[in-house]
Structure P
Amino acid sequence: MSAKPLVQYFALGGTIATMPAESGAMKQGLGADDLIRMVPALADVAQVRGETVARIGSTNLTIDVMLQLAQRIEGLSNGAVGVVISQGTDTLEETSFILDCVLAPSLPVVFTAAMRNPRLTSADGAGNLLASVRTAAAPWMREHVGEIGVVVTFLDHVYAPFDVVKSETSRVDTFRSPVTGPLATLIEERIIPLSLPVRDWKRAVDTALGPKPATRLIAAGPKPVALLWGALDDPGGLLDALLADAKHLGYAGVVIAGMGGGHVREDQVERLQTLNRSIPVLIAPRTGAGPLLASTYEGPGSEIGLRQAGLIFSGRLHPLKTRLLLELLLRGGVDRAGIARVFAACG
């Protein structure tokens, strides 16, 4: 009988790793080995080597923590055929996207989490961990890893980080890719491929940042990006505050979650133009999905007017992920022309 493949498992905390506190609430506490022991069926799929990286809620994760994890994955030399990472669901769509941006994986990297804590009936953590190990060890994933990149496995579906979103606060089926659907699904002991993702954006990021950028991006230090939401009758006071401060409140860039196909209030256009002369200002889709327009509506606050004003559009990339990608590019010293080329490849 041949030995089972080795899967490296990094545990970062989150609901999947919570345990009862004396107060009756749940607290962080379980580590990688605890979670492995909770799923005996893992031994039927792979040898799982666990390491506890953190025991924190995902709201406390940072870009640097994820870049450091990318370094760890790039440096793996233990013969693992794949990597599984578990964390909280609150920022899963963002953290998985960071790693997808900076890794050029030679082996599958799979994120997972849980919506129901281990104390609840029908807790989903064990099933999600088992499905993620199965995904990481799947020959189809290894054969197509360059085309697929990092993935999120949740409730027996496999998603691309570029498209996946946490769609509801507490439903067990919260993770979805509204536009593209899942890349694969799991049933019985099989992974059933459904599609391969469009990765033009990833090739553009790789060109802009160069190979294995995580170390350089950590050394560059934070380049925070503000995220402002376009909303009905908002007077733009936060925009005024950014303009009034000589250092723009410490932000190196701004993302505006624009209305509709990429629109803002007309009375804010001049202020956005002024800010854009100092730091990059990007327009992303407030809806979180679907490509932005390019040439349909005229007027100062329309997509035509904003593009003519020099603002960069993020394609179909969600505002949360637009913010992260812009910071990575700024850390990498990419100029405005390069930033525009990357986001032009995002749809």
Structure Q
Amino acid sequence: MKEWSVPFLRGVIDVAPDGIVICEVRGNEHPVVYVNAAFERLSGYSARELLGEDLRRLQGRDRDQLGRTRLRQALERGEGTRALLRNYRKDGTQFWNEMLIEPIRDADGSITHMVGFHHDVGERERAIAERERASASRAVAGLPAWMREDRLTGLCARGYFEELLRHDWQSAQRDVRALTLLMFDIDALGLYNETFGRPAGDACIRRLAGVINGAFRRGSDLVAHWEGGTLCALVRNAQPDAVLAFAAGVVQRVLDQHIHHPRATPEKYVTISAGVAVLTPGADQGPEVLLQAAARALARARSGDEGAVVAARDADFGQKKSVPRAPVRPAGGGT
């Protein structure tokens, strides 16, 4: 049987379509000793940046994952396993990494290395999420159209949104993943109605509903008219900084409409405030926890003391531990 050269075998691995990583086993540490070109493309990191490092860096701060627990247990036992992890590229974007690891043994049977095969299954996970949401939609499809669609804005009605939120909540509990809820409110809408009349106020709500809805482009995003001048959106982005920056962009987008509001301060245009809440559902929690937290953050944003966009604190979720908030105020925006 022909013996293949090391350069030949390395060339075969480098043209593989999926990412391949070899890690050395050093007790509880598993430093990278080899990555192929596909993994460089998948992660955004070069081989030089990864060599000698642990692949835990790809999880960032997102450590509360079932797949991570399974992977750790397999490494401790020296066994192969398959795990699905939320990983983050060098630029911070998330991807779903389905990985298969297998041990490599020496002549004595001792495990010296672990080889991992990595595949981005983001499209598959998005398709699953869409099927689940479609299933939930069909479950409430018996509702008359006027209960599923808000007559004023054309967005999801509140009752329909709550049904889909409950379904997403249960899925997030099962998968141990975070949900993000954003609440937007039109500032000084009462004064706008007093100045121009209720029909003009309704027209303003309709227009801004279209502006806000247009900012959410992913099929998994869900935008609804909550009540009055308040709209809410459910998304699957669990990176607080990115969500806050996105919400600030929506606030700025509304300000850029330059809808005249002579009684608004300090700007003489219609503005909005936003409250943002990110939570991984606990076993003993219901979706009202997320709704209440977003509403409390929105109330503080409306006060104008913390910025036009305010993140929910731990206390807003009914938790004792407090963490620093991260308010964002876009240039020229706010109230």
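Throughout, read-outs are computed from the coordinates displayed, never taken from laboratory work. For clarity, every value in this text was computed on a predicted model and none was experimentally measured. Cβ atoms are built from the backbone, for glycine too; each structure is taken alone.
When semi-axes √(5λ) of the Cα gyration tensor in Å, for residues 70-173 alone is computed for each of P, Q, which one produces 23, 15, 12? The read-out comes from structure P.
Give the label, chosen from P, Q, of the structure having the highest value of percent of Cα pairs over 35 Å apart.
Details: P: 25; Q: 36.
Structure Q comes out on top.
Name the one structure among P, Q that helix-only ellipticity at 222 nm (-39500 (n - 2.57) for each DSSP H run of 4 or more, over all residues; to 500) of -9000 was derived from. Computing helix-only ellipticity at 222 nm (-39500 (n - 2.57) for each DSSP H run of 4 or more, over all residues; to 500) on every structure in P, Q gives -9000 only for P.
Computed over structures P, Q, mean count of other Cβ atoms within 10 Å over residues 62-69 reaches its largest value in P. Looking across P, Q, the calculation of log10 I(q)/I(0) by the Debye sum over Cα atoms at q = 0.12, 0.15 Å⁻¹, for residues 94-269 alone that yields -0.74, -1.01 traces back to P.
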